Structure P
Amino acid sequence: MKIGFAFCGSFCTFAPAIEQLKRLSDSGHEIVPIMSFNASSIDTRFGKASEHIERIESLCGRKVIKTIEDAEPLGPKEKLDMLIICPCTGNTLAKLALGVTDTPVTMAAKAHLRGDRTLLIALATNDGLSANLSNLNAMQKRKSVYFVPLRQDDPEMKPHSLVCDFEKLGEAFYAAIRREQLRPLFLN
């Protein structure tokens, strides 16, 4: 399969996201890497942007898409079998829910969803159970949109935070191929 794999700026989840990218690549899928402006340009305590890009390009064997212009053809011209946004921030989730297209990731999603092709979201956000709950609900109702199962990552210190179970990305991927939402959506 030809899979778009898009990174947003949840930098603390890059390591497990890159591990899932590696697993898909090792399984023989063709991977088209995409990064939001923040994901491709901000250095953090979790690593330098240039190092993340180098690792991702090495795994995929192709350049990361880092501009809106380069992401736009992913719908009409360069069709993907699936687009995975992993990690997907609350900011990007909100933009998707409201139809805002101002990053390479949101453009890739818009272009991809034009053809009702499958979008799998691996959410990682500190406001999933507060400001972004309505956006999660809105995206669940959309045709062709699926989620990697979620859990609260730290109910005591971050009571509104949700993060996907990255280890379930493979199962969610195969369920999404069948046009099914992997259940349960919310894990203990």
Structure Q
Amino acid sequence: MKIKIITNPDRKITQSILYFQFRFMNWTPRELRYQDDRYGTVPFGYVISYKDNEIVGVLNLHTRKIKTKTQDIVLGGLGGMCTHSKFRRQGIATQLLKRGMKVLEDNKCDIAFLCTDLKTLAPLYARVGFVPLNRKYKATGATGKIYTDEEGMIAPVNSKTIFRQVLENTEPFDLQGQDW
């Protein structure tokens, strides 16, 4: 396996990543519109795993600045995690996550956020420091629609202090933009 980090991807790379991710989804047109509204944030980069020049795993990388009542936070994000079904349970996802967290660190992110199915995937993300947020979070879709959920996880990247503050807060965590 070869792992590549691509930041500021060109259109060809983005299209090949989207094709890889979407071919496993089987979304209806209605589901696709929902996904695009809620999760349509364009990644600044990708961590990609290849075998024989074929993509076998992908992780999207995001970052944004958000403001809380007390401080500004550089929020990193991981999304779109996908491993080809033939290559699962071989450590690819863990390697993608480790490399992704390093890129977020290099991009000066204070903490990282992701959303997932906590029942099945929390142990995977825990391997790189993520813990359940244990409260609601809020995302604002491209259409302005507000989405709330309770399946968020956060991890410290460059600031354990901000990580603890966010984790200890009880108000809904506002992503101040689309989910990823």
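Just so it is clear, none of the values below were taken in a lab; they were calculated from the coordinates. Note that the structure is a prediction, hence the values are computed from the model and not measured. Cβ atoms are built from the backbone, for glycine too; each structure is taken alone.
Annotations
- In this comparison of P, Q, the computed figure 1.4 for distance in nm of label points 7 Å out along Cα→Cβ at positions 51 and 91 is attributed to Q.
- Mean count of other Cβ atoms within 10 Å over residues 83-90 - structure with the largest value, from P, Q: P
- A value of 18.0 for mean count of other Cβ atoms within 10 Å over residues 27-34, calculated from one of P, Q, originates in structure P.
- Value 2.6, calculated as distance in nm of label points 7 Å out along Cα→Cβ at positions 43 and 107, assigned to which of P, Q: P
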